[in-house]
Structure I
């Protein structure tokens, strides 16, 4: 049986040729996406997606 607590980061090519990312929870529900904007290349999509998921873009504390 798969670990239900495991999240999965996915990068995929959309039907319009742009790249998108999403984060799935262990129960396979989508819990975060790129918001539908899409990216021109896979590398940019993956890099920015990981930045969001990892907390790199979190607001700085004052």
Structure II
């Protein structure tokens, strides 16, 4: 089974509480903006495959 991407990179988003870390991750990965606030409990991550100079790269955004 062939992979759909050449490499996987993990990106960690850090910051104070209530500053919009989850919001910016959803905006980047899902291209949506959620104006309701729901506190993230524990750890959450999203994945997105991007093209970098024509090479598919998988991002895991935590």
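Throughout, read-outs are computed from the coordinates displayed, never taken from laboratory work. Not measured: the values here are computed from a predicted model. Cβ atoms are built from the backbone, for glycine too; each structure is taken alone.
Matching task: -6500 is the computed value of helix-only ellipticity at 222 nm (-39500 (n - 2.57) for each DSSP H run of 4 or more, over all residues; to 500). Pick the structure from I, II. The read-out comes from structure I. Assign the value 42, 36, 17, calculated as Cα extents along the principal axes in Å, to the correct structure from I, II. Checking each candidate, the match is I.
So if we calculate relative contact order in percent (Cα under 8 Å, 6 or more apart) for every structure here (I, II), which label has the highest result? Each step should come with its number before you reach the end.
On the way: I: 26; II: 48.
Structure II gives the largest value of relative contact order in percent (Cα under 8 Å, 6 or more apart) among I, II.
Out of I, II, choose the structure whose coordinates give mean count of other Cβ atoms within 10 Å over residues 12-19 equal to 10.9 when calculated. Working shown, then result.
On the way: I: 10.9; II: 8.2.
Only structure I yields this read-out.
Kindly point out which one of I, II the value 1.1 was derived from, the read-out being distance in nm of label points 7 Å out along Cα→Cβ at positions 20 and 52. This figure was derived from I.
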